[in-house]
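Pasting the structures here.
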Structure I
């Protein structure tokens, strides 16, 4: 029988997002316009999941940290919204 998962204690929202060398390389390649497909996906995943904390629990022990976490999540939600937008519908609206 699998052990139940323990919830992680939320880190302070003002703490910089964790990253590894591959994340940094992907972000550099993306910024320079030379990222391969895998690097593009890795960079976007890092932005959405780590830098923005989009899927993390935003509420912290104090209002300031909660506000920072919610602000980070809002950025991630904007990125995801733009990725999922119906471009053909957008073109029709702008025609």
Structure II
């Protein structure tokens, strides 16, 4: 998850750049989810949520040209972005339970 606070005069430019990357990121090997959100009540607070099947595929994405474009676009931010990583650990057999 990447949380960002964009300057109001750069929010549209940043949003357009991120929106143009969503489709190609979703087609990368191992991408299970890539969604872009705007916080209700605070239109300049943005969030990019990605989910990857393996840490190897995530690492490949983080070193990709697309992620480089994203990092370049985030130079428009007035505050540092926050990147949060979570591991999805499930007990054996839980996927069969429909959870």
Structure III
């Protein structure tokens, strides 16, 4: 199981991406958080309000999620960061694996 972190430019886009990945059963669930980001972009410091989405899925689905985000995020260089938990309860892991298909 992995958590995939991605930032998106608005809640509507984040919800659309999350729902489509759910419908395709690539992910088991997602969470949205409003955030404020500051970063270097094209030689300048940018500051934006964004939505952080956490997508929960199988490790084997990383490339599918990455490809979808590249096509639909609206960003030239989308953030796609996977983190594998060092510990996770077996019932939750089993649930993720039963809901996120390969």
- Note on the structure: From the coordinates of one of I, II, III, Rg and Dmax of the Cα atoms in Å came out at 14.1, 47; that one is structure III
- For relative contact order in percent (Cα under 8 Å, 6 or more apart), find whichever of I, II, III sits highest and give me its label. III
- Given that mean count of other Cβ atoms within 10 Å over residues 14-21, derived from a single structure, equals 15.6, which label among I, II, III identifies that structure? II
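Just so you know, all these numbers are worked out from the coordinates, no wet-lab data involved. Please read all numbers here as calculations on a predicted model, not as lab measurements. Cβ atoms are built from the backbone, for glycine too; each structure is taken alone.
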